[in-house]
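**Q** These are the structures, in C-alpha cells.
Throughout, read-outs are computed from the coordinates displayed, never taken from laboratory work. Predicted model, so just to flag it, every value in this text is computed and none were measured. Cβ atoms are built from the backbone, for glycine too; each structure is taken alone.
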Structure P
C-alpha cells in the first residue's frame, strides 16, 4: 500500500564490494554440479549479461540522456525511459543477485535508505526516482535535476559493468538466479512495486522480466549429440506460457494475479528446479531464509526460520522447542509478578490478547503498544514495532526485563529454575554437554535460546489460501480470489505486506525489514495523530518519526484490534483508513508519510472481497 523505508546496510567501498561479491560467488555458495562436470554454460551466461549491460548503457547514454539534457519532448522522454526500464529487466536477475547495492541505486524505491548503525540516511536514486520526475506529469523546468539523475543512473550502470567483469558464476548460481527472478515477479512485480506512478508499465515489465530468462535458460539446451531433455523442454514451455498469459492480460487492475501464480509462475518454478536437477546441478546447501530447493514461494517447507537465529548454536531442536513451550507458560520468568509470556500472547487468540493495550504491572497503567502475534514472527528480520531487536533471543531479554511487561530477570529466573530437578534434566537434554564443567545447566542464554526455539516452531503457513496454491482449488471462494487480486493490485497492499509471508520482510532474499509512516490516528477518525514516535525514539532521523514495522496480516481474523496502538477494532476500519490515504488522506499533517495520500477508490465490493481474502489467511493449527 505504500513505498517503504528500508533497514539496510550500505557498502562503504565499491571496489571492496566487487571483490567480496566475486569471492562470495566463487566460494560461499556451495552448489557445484553433482556430476562433477565443469560449469559449461556459466561462462556463456556471463558474456550474455555483459552484453545486456552494455546495451542498457548505450541506450541511457545515447538516447535517454540527450532527451533529458534538452528537457523537452515529454512523450519521447517517457518512451525512452520505459525502454530503459525494459532493458534493465534483462539484467535485473543478476544485478539483484550479485550487486544488490547497485541494483538498489538503479531501481530501488524512491525513498531514502536508513543505516541504523551509523544513524544516517542516504538519498535514493535510479529509475523509480526518474519515474517521480516523469509521472504523473512532467515539469520541463526541472530538466536539470532530471539530467543529473540520468547521469547518476549512467554511472551506476558503468559501475555494474566493472563489477560484472570480475564476477564468477557457476551453473548452480544461474539456476538460483532464474528461480529467484520468478519469485521476484510473484512477490514484487505483479504488485506494481517497481511502477508505483506508471501502473500501465507493470505488465510489460513483468513480460520483460520473464523474457529475460529465456535466453539464459537456452544455454542449457541439450547438445546435438545429447538425448532430448523433457525437463528442459517443459521449463521453456512453462516460461513461454507465462509470458503469453501476461501479454494477453495487459490491464493492471483486471490482471488475475492468482491465476497467474497458480497456473504459470508456480509451475515455472517447479519446472526450473526439475530441469536443474535433471542436469545434475545441486541446489545450494547453505542456510538461508528461503530454502535453496524451494520450487515455489508457497511450498509448505519453503522457509527456514533458523536462518534468523544468531548462530547455529541457537537452532531449534525438539528438546529446545518443548522446553521453550514450558518456559513460555511459566510465570517464573517474571519473578514474583505472576505473569508469563502466555499471559499476553494467548494461543487461542493467535498469541495476542484481544486488547488495544494490555495492563502494566503497575495498577492503572497500560503497556505502550498493542500486543502483536508471534505466529510467524520467526520469519521476520526484525522484532518489535520499532524494530529495535534483530532477533527473538534479544526480544526475550527486553520483554522479561521490561518493568511494565514482566519486570523479571533472566539471571534470577535461571537461579530459581536451577532448584528444580525436572527443569535441570530438561535443560541438559536440550543443551547436550551442559552437564559437564562448572557452569550451571540453566543459564540466561539457554533460557533465551529455548524461548526463541519455541517461537521459531510457531510458523503456520497452511491457511486455506495456501492450500489453494498447493492444488486444493475448492477451498477458497470467488470473493476471496477477488480479494487477493485487490490486495496485490488496486489496493496496493502487496507492495509492503509482501507475499507469501504478507509481512514487511523483503522478498526474495527475506533479509531486510521495512517500516512505514502511515499517519495512524489516536482513535478512528480522531483527527489527531497518535503520539507514539515509533522508530524515531530509537533512531532520531526525521523520516523515522512515527515509523513502525510492517507486521504480518496472516491470522488477522484473530488479532484485533489493529495497528501499533490498537486504535482500530475492525478490519473495516483498517481498510477504510488505507482507502482514504492514511493520515494525510484524512487531512492530518504527516510530512514524512510513506503511504501515498491518494485515495484508492476501492468499491464496497472490493473492500468486502479484500476482507474475505484476509480472513482466508488464518492458520493456527496445533497452537491451542
Structure Q
C-alpha cells in the first residue's frame, strides 16, 4: 500500500474493500492509485473514466507529461480489476558487454489483475513500462495523450528522421523510436521492449491533438516511456534491456567478443600502390594481416561470396568461394582475427537454416551478417529470434541488415545479438548521409539499441569504389569520432589499410576502442545539433568523441567524469579551414597533460568532430 494511494473518504473505503474483493472501474470514477519510481520523481497515476475504461497519467519532476490515457485491451465488457500489493526490486545486472559493466536494476512494480487479463506496470527512475498478460483480445486500447504540443522526432527507415515536428502536426502511421522534447530539461521516448510475439508497435496520431493510439495487432511486449532531464540521459539508459529476461539457463556467452571489425564491401575497387582491392582471397588476406597487426578482432565478409546473393540456387555451404572462405577462416585464426560471414535471406530460406548456421560455427566463423530478410514485421521477428538462438547455440555473433526488426533490448537475453542496421547506414544503399542525420539518429534510433552505421571512412573521396563513388559528407575527424559515439557490439569500419595508415593518430583512436566498455556517458548534446560522448575502454583508457551538424561550433568539455589523477591526452580537432564540403582531411593534433579538474575546448568544423584519447599517467 506504500506505493499507491486513494484520495477522499469514499475512495478510502472502496480501496480498503479492494483487499478482500474487486473494484469495477465502471462504477468508481476518479483517482484510484499511483505507482512511484524508486526515487519518487516519477508518478504513474491510475484513474477510471465514466465509460468504464482505465487510464494512466505520467508526472515527472512534478510536471504532468501525459494526461489520462487509456490502458488496457479491447474486450467486450469492462473488466473488474484488483490492485495487487506492489513490490520493490533492487538488483544489479552485469552484462557480458554493453554501455557499462555494471547496471542497477531497480524498480517498483504493480500487478493490476482482472477476470479477463492482467496489466503489469513498472516504474524505474528513468521511465515507466507496462504490458498486458493473458487475455485473448486481438487489439489494445493503449493511448499516449501528451499534456502539451511537444516537439518530436521519429524513426524513418533508411531516410533522415522525421522532425523536429510538433506532436499535433503528425500525419500517418509513425514507427518508434519517438523522441520527445517536453521542456529544456524534460525528454521522453516511446518504444517497446521484449517483443516476444505479435506486430511491432505502431502509433496512429489523433487528428487535432497531441495524442497517439496503437492500431497494431496486440503484441506480447512492454510498452515503454523513457524519461530523462537531458537527451543524453535517454541515450545512456538501460531501460529496454532491463525489461528483457536474463539468458536462458544453460547458455554461456563468455565467447562473445565485441569490438572493431574491418569490412570488405567498401574496399572493392580501391587501388593503391599497384594493388586493386576486390572481394577475393588475396584482398581478404591483406585485410586479415592488417587486422592482426593492429589487434582488430575481426573481418566481415559481405554478399556474393557463395554466389549471387539473390539467386536461390546459390549454395551458402558449397557455392562460389566457399573453399577460399574456409581457408581464410583458418588463416585468420592463426593471426588472432575472426571472420564474419554474410548470409542473404534468399539462401537462408532455400537451404536448411539450422545446417547453415551449424556449418559456419564448425568452420570457425565468429559471426553472421544476415541481410534482406523478407516478410511482415511479425514474420521477421519470429525468424530473427530463431536465427539469434541458432547462432547462440553455435557460438556465432549476429548482425541484421536491410530494414531489420528494430532492437528492443534483446542483447540482455542474447548477448550475441551485437548490432543491426536500424538506421540510415552511412554509404549504404547509394544514399547521401548528411551531418544532421547522424546527430539526430543517435538521439532517436540509437535509443533502441546497438546500431551498425559503418562509420570510420578515411578515404573521403571514395573514388574508384565499385559500389559508392561519392565524397563522404563529414570531416575525417568526425568519421573517427562517430565510431565511438555510435553504440554497437561490432563497430564495422569500411576502408582499406593504406588510408588508415595515412592517419596514424586517428587510427590510434579507433583501435583504442577496446570493448566491453566499462562506462559510457553522454556528456552533452542537442537533438539534430551535436553530441559529445565519453566511453571507458576495457583497458582503462577514456575516449571522447564529438560530432556536429552542418554548423560549426565551439564546445567546452569538462573532465569532471574522470577519476582523480593526471592523464596523458591526445586531442585531435578539425583544422581551421576544415569542412564536410571541402578540406575534409585538415586537422590538428595536440598532446598534453590534464586532470579531472580541467576542461577541453574544441572547435568543430561544419560537419566536423573531435577525438580525445586519455590515458592515466
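**Q** Among P, Q, considering only mean count of other Cβ atoms within 10 Å over residues 248-255, which has the greatest calculated value?
**A** Result for mean count of other Cβ atoms within 10 Å over residues 248-255 over P, Q: largest is P.
**Q** Work out which structure the value 20.0 belongs to, where mean count of other Cβ atoms within 10 Å over residues 40-47 was derived from one of P, Q.
**A** Q
**Q** Which structure, out of P, Q, was helix-only ellipticity at 222 nm (-39500 (n - 2.57) for each DSSP H run of 4 or more, over all residues; to 500) derived from, given a value of -5000? Each step should come with its number before you reach the end.
**A** Working: P: -13000; Q: -5000.
Answer for the origin of the read-out: Q.
**Q** Given a value of 6.2 for distance in nm of label points 7 Å out along Cα→Cβ at positions 72 and 592, point me to the structure among P, Q it was derived from.
**A** Source structure: Q.
**Q** Now for a different question. As an exercise: relative contact order in percent (Cα under 8 Å, 6 or more apart), calculated from one structure in P, Q, equals 10. Which structure is it?
**A** Q
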